[in-house]
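Enquirer: I've put the structures underneath this note.
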Structure 1
Amino acid sequence: MTTSVLTGVRVLDLTNVLAGPFCCHQLAHLGAEVIKIERPGGGDLARQLGADSALNAANMGVSFLAQNAGKSSVTLNLKDPRGADLLKRLVRSADVVVENYRPGVMARLGLGPEVLRAENPRLIYAAISGFGQDGPWRDRPAYDQIVQGVSGVMSITGRAGEGPLRAGYPVADTVGGLTAAMAICAALNATPRGCVIDVSMLEATLATMGWAISNHLIAGVAPQQNGNENPTSAPSGTFRVADGHINIAANRDEQWVSLARHLGREDLLKDPDFTTRENRKANRLRLMVELETVLVTQPADHWVRELNALGVPTGEVMSVPEILSHPQIADRGFLARFDDVPNVPAGATVVRAGARIDGAPLSVETPPPALGADTDKILNALGLTVEDRAQLRADGVI
């Protein structure tokens with residue numbers, strides 16, 4: 001087995017910003033040929049997004065660089081019948097189409113799943129949207145924060161009494177993309193091949209909230225904000241130490257006993273407020289205060305080393321730069337460096353997919369593409385001459 005498990009699969013990526021591009025990012029790292037279809041003149045909105053304004057101006061924003069390595073870029077104006085016809089011709093040799101327009105947009109362009117699957121009955125058509133292809137919210141616009149809000153994620157994130165809080169990264173977009181990639185990989189193995197996949201970011205996000213949702217559905221307990229505390233056990237959460245914070249997850253009784261004894265707080269084991277899991281959960285804040293009287297006397301690395309050696313799961317609370325420079329990440333091939341990125345003189349380091357196959361990290365060979373970089377090559381393969389392409393370019397079709 002190689003890391004290119006999808007070699008020979010052609011994906012047409014008609015997506016923008018994050019959920020769709022992230023889905024196709026996974027497929028590219030699994031070895032699929034991904035052709036990104038972009039609007040002439042502007043392309044994916046992510047090309048203008050990110051913390052580096054110069055890269056945004058160059059149409060190679062950091063948000064675009066993050067999830068488009070390994071893809072080709074072709075510009076097509078799908079509102080022009082000639083652009084729509086070229087997409088249909090590309091579909092005939094494709095295995096997958098991925099789009100994340102609002103429901104109904106592709107149909108209005110005359111390029112809905114029925115039309116494209118008529119061109120290629122074996123086509124897998126994947127549509128990613130905020131709320132799915134039907135239902136009362138079908139036509140609502142949806143960005144990650146909107147979905148985080150309506151899904152309940154924000155209602156259970158943060159500390160009680162401090163109001164709702166969004167997760168610190170676009171979790172709904174990312175989960176939606178992963179869900180679509182999973183469904184596409186499954187569909188590629190179906191016999192006969194060919195189907196329409198409807199991914200709702202809302203439902204994909206809710207699916208990851210199974211523990212919290214089941215407490216409501218089965219136990220009748222509505223999920224609440226618990227800050228950094230694990231609602232299922234105690235002591236299990238974030239604790240102050242001499243130089244910052246650590247997470248401790250003493251979820252089993254024997255781990256709790258080992259923790260208390262190692263901290264020299266055997267007295268807590270006899271305290272009726274802490275003798276059972278339920279008692280510790282009910283009195284978790286007082287328990288935290290008691291444990292921190294000892295934890296603050298030593299730095300994080302001391303406690304991480306000693307407590308893990310005792311079988312008490314413990315970890316540092318690290319910044320993003322800290323974890324990326326740590327050997328656990330830096331030495332496993334998770335980061336990819338591209339020095340030949342168009343319009344990015346300093347090059348770019350981006351993340352790969354979070355999996356290995358037979359010990360090798362999933363990877364792609366080419367950097368994120370400039371807008372339309374592969375238009376001539378791919379349209380030439382369709383039989384369009386230099387003169388044909390020049391006319392289409394002059395007319396704004398490509």
Structure 2
Amino acid sequence: MFTHPLRKYRIIDLTNVLSGPFCGYLLANMGAQVIKVEVPESGDLARQLGADAELNKNKMGASFLAQNAGKKSLTINLKTAKGKELFERLIETADVLIENFRPGVMTRLGLGFDDLKLINSKLVYCAISGFGATGPLRYQPAYDQIIQGLSGVMSITGDDTSAPLRVGYPIADTIGGMSAAFAIAATLAGRNGDPVEAVFIDVSMLASTMSTMGWVVSNYLIAGQIPQPMGNDNFTASPSGTFRTGDGPLNIAANKQEQFETLCDIVGLPELKTDKRFSHRQGRLQNRQELKHTLERALLGKSAADWEEELSAAGVPAGRVLSVPEALNHPHLRNRGMIGRFDAVPQVGKVEVFRPGFKLNGLSPQVDTPPPLLGQHTEEVLTDLGLTAEEIAALRQEKVV
């Protein structure tokens with residue numbers, strides 16, 4: 001199926017929490033066979049993270065459920081000789097390894113890129129870390145919030161009274177995972193007809209996050225403008241930002257001249273089109289706050305939903321500011337089929353997960369199986385490697401798996 005373009009590839013997911021698991025989840029949705037290798041008994045830390053204490057206790061935390069559907073779970077103790085031997089046998093069968101340990105950890109285990117490429121000369125080894133495998137900060141521990149701060153993201157989030165402010169979800173972890181998935185897919189795609197050799201992909205969450213800050217970074221590098229926190233205002237245009245209405249906030253992005261003029265007519269302020277303060281783009285930027293207050297006095301006359309409908313119909317981009325539950329239950333999102341559902345998942349019950357935000361030939365890439373229980377597929381994967389039931393039982397007894 002075209003919706004599963006990576007179906008011939010086996011991915012070993014040796015990652016924890018978010019950046020690496022999200023990468024593996026994206027690849028699984030594209031059809032890759034993803035085998036999640038976890039520590040016996042404890043597993044991925046995300047199994048114990050989430051808003052439901054009972055799920056955390058059962059090692060099926062909501063944070064784990066969010067990005068591990070479609071994977072198989074195998075437990076191996078990599079600190080034992082037999083565990084490393086098993087892992088190496090698994091690598092022989094793999095196309096890709098993803099890990100998000102701090103640089104140097106895998107090398108100390110004897111399982112670094114230079115070790116594993118001797119076992120599998122075609123291996124794509126993807127290492128995700130806070131700062132990358134080189135540079136003076138490479139060994140420094142990093143979580144999402146640390147990267148948000150060091151990247152400059154927090155310095156431009158909020159306004160002059162609230163900045164620096166953390167983005168409300170782990171954006172740096174997520175971008176790191178997306179960058180890794182893109183690099184892996186591109187590397188696999190580039191192998192058609194070319195000599196194949198082992199490849200080391202070095203993903204830095206810091207650099208990945210900053211690479212998405214294009215306009216902000218360019219305004220400084222090229223134009224010398226130091227980025228400032230602007231709250232809910234769009235620094236490139238006016239009126240463009242969040243406005244008060246009769247019953248709540250509304251985002252309006254009248255970035256083009258014709259959109260501004262249409263907005264003026266709809267809210268009953270046609271005189272603003274010829275007002276010297278607002279008639280041209282630069283003037284609107286220079287008089288942003290005055291224009292905003294003038295528009296808000298008119299917008300208070302109707303609800304955000306009414307203005308959204310009226311402005312959108314006239315070609316002026318507008319949208320209410322929704323809560324997460326409101327967004328997830330929006331008819332448009334449901335129509336697009338962006339939420340997958342699994343019924344009767346052991347120890348969990350019903351599980352809903354968000355699918356990747358794109359379609360292929362009109363179909364949403366998706367996985368067929370729910371997030372796995374810890375070690376659920378250990379016997380299956382080891383049998384596939386050629387181990388007998390007796391050998392697997394012995395490894396369990398020795399706590400290797």
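Enquirer: Which structure, out of 1, 2, was FRET efficiency 1/(1 + (r/R0)^6) of positions 39 and 343 (r between Cβ atoms, R0 = 35 Å, to 0.05) calculated from, if the result is 0.75?
Expert: Label of the source structure: 2.
Enquirer: Moving on to the next point. Which one of 1, 2 has Rg/Rh (Cα atoms, Kirkwood Rh), for residues 231-382 alone, as calculated from the coordinates, equal to 1.24?
Expert: 1
Enquirer: Comparing distance in nm of label points 7 Å out along Cα→Cβ at positions 111 and 191 across 1, 2, which structure shows the greatest value?
Expert: Sorting by distance in nm of label points 7 Å out along Cα→Cβ at positions 111 and 191 in descending order puts 1 first.
Here, each number is a calculation from the coordinates, and none is a lab measurement. On a predicted model such as this, the values are computed, not experimentally measured, just so you know. Cβ atoms are built from the backbone, for glycine too; each structure is taken alone.
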